Structure P
Amino acid sequence: MDKKDIEILKRNLRYGNYFKCLPIKWDSVNERIVVKSPWQQRHVIPMLVIHLLATLCRLYSITLHPSNIMHRAEAIFGALIYTIGLSIRLDIPVDHGAVQVLNFVMISIKPTTSRSSTPNVYLLIRLLLYAVATTGFLLPTLMGVLAIFVPCQPILLNSLLYRNGIFLAGTSYSWIVRLLSAIVEFILLVNIAITSMHYVIEVMLKGVAFLWIDCKAFVKRYDQNLAKLGEYQNLRIFEKCLNSCTRSRIFLTCALGVPAAQIVICYIAIKLFRSNENDQFKASLFLWCYFMIIFFTMIMFSGAAQVHNLSRNWLSRCRWNIKTKWERKVQKSLVPLKLEFGNNFVERLTPLVVQEFCVRQAISGLLVS
């Protein structure tokens with residue numbers, strides 16, 4: 001792995017240790033990721049409980065805006081972000097497979113300092129990491145400021161205490177509540193950003209990218225008669241390990257929740273730009289988040305689809321070069337690589353199908369409203 005990527009990983013783990021949201025840490029002696037001891041993990045569970053309570057409050061806040069579609073859409077988006085973040089970080093008990101996959105990716109890719117020697121997919125993932133890190137700091141800060149000075153926003157937890165146009169009517173401690181809620185908003189959103197960067201980008205996206213690049217290298221070596229048919233099993237082993245730690249939680253949550261968030265945020269951004277409130281900054285912020293989500297979904301689904309398509313094409317092509325009976329039996333036992341989410345897997349047309357669905361649903365929502 002590139003030295004810059006390792007530094008980004010170390011920095012994210014330090015922040016995760018500071019905000020008590022990751023059950024793992026960086027072992028500077030062995031230069032690898034290790035699971036924290038049960039005593040060191042004692043702060044992770046309370047943070048998860050606080051996140052769960054905040055998510056329930058977010059879900060309840062959706063029912064507080066029955067007459068205003070825009071306010072309800074903003075409340076839905078906030079609930080989606082908290083729900084997706086909770087599902088991603090719900091690593092109880094700690095999945096050692098995810099730690100092993102990330103350590104394997106780090107030691108399997110030789111560190112490089114030259115940009116030309118780094119695969120393009122890793123450069124795109126690094127760009128996504130920078131974007132998420134920047135947004136993961138600015139957005140919680142803005143939400144904290146809004147929670148103090150404009151607590152009536154439906155995207156905030158403070159909206160639960162907003163009644164008849166007044167925040168905590170008849171009370172003298174409203175500013176204390178605003179300050180506490182701003183701190184909670186900031187900490188929880190930073191936790192979501194840190195855990196998402198680790199589980200979604202570092203583990204899942206880099207695992208998919210590693211499998212894709214390794215599969216391309218194997219096919220190239222096989223075509224040059226530098227690799228044997230049995231070496232394909234090494235790819236199958238890594239595929240099984242990656243699926244075991246992403247299929248039921250990380251990939252499933254992203255495959256279902258992120259497109260839903262993309263639909264809602266597209267609807268909100270377009271409605272804000274077309275409204276008469278002249279809130280261009282808020283609309284631009286939602287539009288920036290929308291582009292980030294599209295960028296992420298395209299990398300996630302396109303990378304997984306390329307892995308399946310590349311392995312399937314190679315299997316259908318390599319059977320014509322088989323000369324021995326043993327190789328023919330081995331070839332018949334091989335299956336294409338599949339990156340799974342739940343009981344489904346990503347194939348060639350999945351990225352286009354997902355984007356078409358998101359666009360259709362967003363347009364339908366705009367036409368109905």
Structure Q
Amino acid sequence: MSEKEGINMKKNKIIILSIILIIFLLNPKTINLIKDKVNSSEIKINKIKEISLEHGKNISFLKYKQGFLIYDGKSLNYINSKAERIFSLNIRIENYSIDTNESNIYILDKIKNEAYIVDKKGSLIKKISIKDKPIIIKALKGDNFLIQYSTNVEVEGVKIYDIEGNEIKNISIPKITINTVETDLNTGGFLISGIIIENESLYNNIFYYNKKGELLFSDNIENKIFIKTMFLNDKIILVDPKYIELRDEEFESLNKINLDENIKYITLIDDYIVIIDKLGRIIYIDEKGNKKIENHPIKNAKGIEKMEKESIIYSDGSIYFTKHKKTYDFSKDIVNVLNLDDKSLIVIFRGSIEFLNID
């Protein structure tokens with residue numbers, strides 16, 4: 001090989017390597033990887049405001065529109081992400097159940113057998129008397145709502161009401177102990193899960209109804225007690241303490257996932273079922289039943305919230321940002337964490353609430 005040919009070969013190698021490097025650097029995955037590395041150390045947390053709060057066992061926090069609701073059995077308060085009180089309404093209830101939809105707020109007085117409907121402006125628009133012993137209230141899609149009830153004759157069920165308090169449908173189920181009622185905001189329907197004992201065998205019966213209260217399908221599953229039911233797109237999720245089952249809209253079984261440890265916390269983030277187990281591990285399960293386990297440097301994780309492109313894991317005294325890989329510690333015990341939008345995070349303590357801006 002001549003000296004000239006050797007020089008040309010070196011030039012060609014340099015050109016080829018340069019082209020490969022350019023392709024690599026222009027690859028979207030590479031760009032995102034570089035961005036993630038850069039962003040992993042960049043996060044700004046600014047406290048907008050802190051308000052005092054008398055925290056008791058009878059207090060509830062619910063996301064609602066562009067803010068959140070606080071109800072303590074005495075007054076209902078709606079606060080936005082800027083810590084501004086939008087309305088306050090006095091409703092004194094010793095033992096209550098509360099739920100919301102995009103239209104209204106529904107509060108049930110379990111002792112006086114009364115239901116209250118509050119609109120988005122904080123006005124009490126309806127007070128309804130309930131005949132049977134009420135247990136919980138659930139908002140349906142639109143203005144309708146349902147109330148789970150029990151009787152003294154081994155019958156439990158739910159009643160559907162319209163916004164005027166008119167009873168639309170009474171669904172009574174004999175010899176059942178209802179353990180959960182969940183509404184499907186995609187279709188407007190709802191699912192009832194209840195325990196029945198027959199011939200010394202335990203069955204968890206499942207009933208799915210449309211928004212009119214018409215039964216679409218039912219099933220009974222032996223030796224399972226579902227502590228929660230959920231809806232992920234067109235999938236139905238049945239949650240046992242150490243077992244997850246996914247079913248389709250016809251209630252055909254799609255996947256069964258056994259877990260090594262009991263579920264401590266479960267939620268839906270994007271298209272995933274997200275679990276914190278007893279060991280504090282984060283488990284992601286997709287719609288096909290694929291399972292992925294993640295470990296993060298935060299002890300005693302108790303919940304997860306989603307903000308923009310990252311998850312926020314919180315424990316008794318810390319919040320951990322999964323994308324930035326940063327931990328933010330507090331000197332007070334965290335009760336709950338709510339994200340209101342991609343920049344606003346609400347951290348609830350025993351005695352106060354902090355409004356944080358995440359940048």
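Just a few scattered comments:
- Once distance in nm of label points 7 Å out along Cα→Cβ at positions 61 and 261 is evaluated on every structure in P, Q, the highest one turns out to be Q.
- Computed 61 for percent of Cα pairs over 26 Å apart - originating structure among P, Q: Q
- Entry that produces -3500 once helix-only ellipticity at 222 nm (-39500 (n - 2.57) for each DSSP H run of 4 or more, over all residues; to 500) is calculated, selected from P, Q: Q
- Structure (P, Q) behind the derived value 21, 52, 25, 2 of P(r) over Cα pairs in 10 Å bins from 0, in percent, for residues 197-252 alone: Q
- For 0.10 (FRET efficiency 1/(1 + (r/R0)^6) of positions 45 and 309 (r between Cβ atoms, R0 = 30 Å, to 0.05), calculated) the corresponding structure among P, Q: P
- Ranked by relative contact order in percent (Cα under 8 Å, 6 or more apart), structures P, Q are topped by P, which has the highest value.
- Label whose coordinates, when mean count of other Cβ atoms within 10 Å over residues 245-252 is calculated, return 14.8 (choices P, Q): Q
Quick note: the coordinates plus some simple rules give every number you see, no bench work behind them. Note that the coordinates shown come from a computational prediction; the quantities given were computed from them, not determined experimentally. Cβ atoms are built from the backbone, for glycine too; each structure is taken alone.
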